[in-house]
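S.K.: Given below, in the form of structure tokens, are the structures.
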Structure I
Amino acid sequence: MARKRDTVVLARRSVLTGGLALAATRSVWAQGFAGLSDDADGFALPDPAYQLIFPHDHGAHPEFRTEWWYLTATLVDASGRHCGVQWTLFRSALEPVEAKGWTSPQIWMGHAALTSSTVHRFAERFARGGIGQAGVTADPFAAWIDDWTMKGRAGEGLSHLDLTARGDDFAYNLTLSADGPLVLHGQNGFSEKALDGRASHYYSQPAFTARGVVTFPGEDPVAVTGRAWLDREWSSAPMAVDQKGWDWFALDFTDGTQLMAARMRGTGTPFTAATWIGADGKPDPYPDGALKLTPGQKASVAGREVPVEWHLALPARGIDVTVRALNPDAWMGTAFAYWEGPVEITDRRSGEALGRGYLEMTGYD
């Protein structure tokens, strides 16, 4: 009888934790997309003079209101089927402090997804901080929420990671090995998002070789290989009040070069940012206006009209490409809904295949 009572208590606590996390997170993220244009309210703000420190900055920054550890991977199995996975851990804070136990003001949210040309599955989890259910450590690096984990090795930063997540009818387990350096976006990791100086601290490890297994609904696990890209970003109010969302691209070209491209979208002229990454891993950031993003074909997804084709140009690098969704229906119907999925890159004039990547689009009502 005692064991049954303990099970009921734990179940109730799990429901309570999820409900509190969802309610608190929505109260924190209430404006723009996920409230990221709210006033900072005593939280720390990004500083252009700050020099990123590793492995320290792989860990959490509770003095800032929000941050994320965001990994995407483009994969292929032995039959030639292309797919992608997403693994994301978000942290948001009710107060700019940390505390142990149930008094912790930290709220954690996890998203996982598996997407092919015909399948899109996703899952979501919530947790309160301070009780060990979710969190991040810097060295050895580890990020987790329940049994979803991204783990590194002591003294090796983000060089090697083991990644796992599962939903009701999908799963993946990958090993990631970095073959390039960390990339700092913007001004040494200070990444502006708006003309008024709103910014985040932002860096990536965009150069992982990935291998492992994925499990599609109703199928046995299959072996996959490919490339993965991890984004790290934290701030307290990165969006201007007139911005409602963003369109973000992480592109891997077949010649070994890469591109992070983004535009912050709202009622005014979109604000753009880009980082060109050479085959040697050296980044070259570009300011607002250098990147040209034009929506193309749209699809009706979850009752919204969402661009699933883009014309992307970075004239300074001779880039003029078309980016198309592998699966137009890759909608993340999570607490804060958005579109996220793998894409294919082709030359805009010749149609030649140039690579693959990931696209995220937020703020589409």
Structure II
Amino acid sequence: MRPKAPGLFISKWREEGPVSLEVAEEWRKEFGWKDWMAIIEAALYLDAAELIDLLTPELTPAQKATYDLVRRRMLGDTRLEEAIDKALEICRTLETRDLALEGRLRMERGLQRFEKGDTVGAEEDLTWAETRLKSVAKASRDHDLSLLNKAAYHMASGEDLMALQVYGDISRQENHAHETLAISRIGASRIHARYGRMFDAARNAWNGHAHAILANQVTMAIEAGSLFLDLSIDEQDENAVRFQQQVDDSKPRDVGDQLPELKVHHQDVEGVFNWCTEHLNRDLGGHDRPDLRAMIMMAHRLDRLNEYDWLLSQPAQVEDSMLVAVVLGCSLDDAQHLAWTERMQSLMP
């Protein structure tokens, strides 16, 4: 079993704490964490100052050096190379050695090098980190991050197929977190779509939607769901096998094998659309609402705009100008079109 999310520990601390270190250690064991590192990082991001004070003395030298690095980054410090190298030295020293944190710190250094334009050094560090973490902490939080960062590096370098290979290494059978699986499947879906492999693109979007739901990541589930809908709406077939069965039956293909055709039963399209619609955040505020933009487009394509009257009737509440533009591209009546045009004009600088 994977450890519970460290944020849940912080919630328990706020509801039942402060408590003694002994009680906190009992909680930690119940949550499935072997040490304090993930929990103190969550405490830092969630501003649980008393818990940080309790746990800081319990960190090993390697953990303390890594935690200090995280704290400096959170405070906006961008000159972290020297701090990373010092932390790496602590992790490598015999008396304070920590193999897993050394892997994490090499990952951190790889990201820093990439930001500085050192692509050769970045790839070396990211590959080293993923190999080390796979060896000593497979499917851990840091190993998952190393895989996702390595894939992101390949994407940023224009190496789509290398990124796809990394995503493929994130297997459902190896106890990776559902959130990691969801992110990897969404990324793989977009790559497959760019190369015209539409069944594989839809399959990965479908799996990303399912894993995001299991991870309780609603926004991500809507992202994956709308991606599946975008790929599938124009490929509906009443005679299609239900899509989960198609996913279960899919197998690796050899070079030269014919690509499977994408055909989706309307009930699968309706099911994903309904789930996403039911779980949308109906607060229309926010200057960047990709969830609403995507679902309005899908509703328009499915001729189900009437189910979004709660949005269409409130243009004055919308702050995202791109969302306004998407709405104006839909089939509106004259009064709606006028109201949304006026809203667009009011948002223009």
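S.K.: I have 45 for percent of Cα pairs over 27 Å apart, calculated from one of the structures I, II. Which structure is it? Present the calculation step by step, with values, prior to reporting the outcome.
M.R.: Details: I: 45; II: 58.
Traced to structure I.
S.K.: Thinking of I, II, which structure, once relative contact order in percent (Cα under 8 Å, 6 or more apart) is computed, gives back 8?
M.R.: Working: I: 14; II: 8.
It must be structure II, since only it matches.
S.K.: Looking at structures I, II, which one was helix-only ellipticity at 222 nm (-39500 (n - 2.57) for each DSSP H run of 4 or more, over all residues; to 500) calculated from, given that it came out as -20500? Don't jump to the answer; show the numbers that get you there.
M.R.: On the way: I: -2500; II: -20500.
Only structure II yields this read-out.
S.K.: Quick check for you: by FRET efficiency 1/(1 + (r/R0)^6) of positions 114 and 234 (r between Cβ atoms, R0 = 35 Å, to 0.05), which of I, II is greatest? Numbers along the way, then the final one.
M.R.: Working: I: 0.85; II: 0.40.
Once FRET efficiency 1/(1 + (r/R0)^6) of positions 114 and 234 (r between Cβ atoms, R0 = 35 Å, to 0.05) is tallied for I, II, the winner is I.
Coordinate-derived values only; no laboratory data. Quantities reported herein were computed from a predicted structural model and do not represent experimental measurements. Cβ atoms are built from the backbone, for glycine too; each structure is taken alone.
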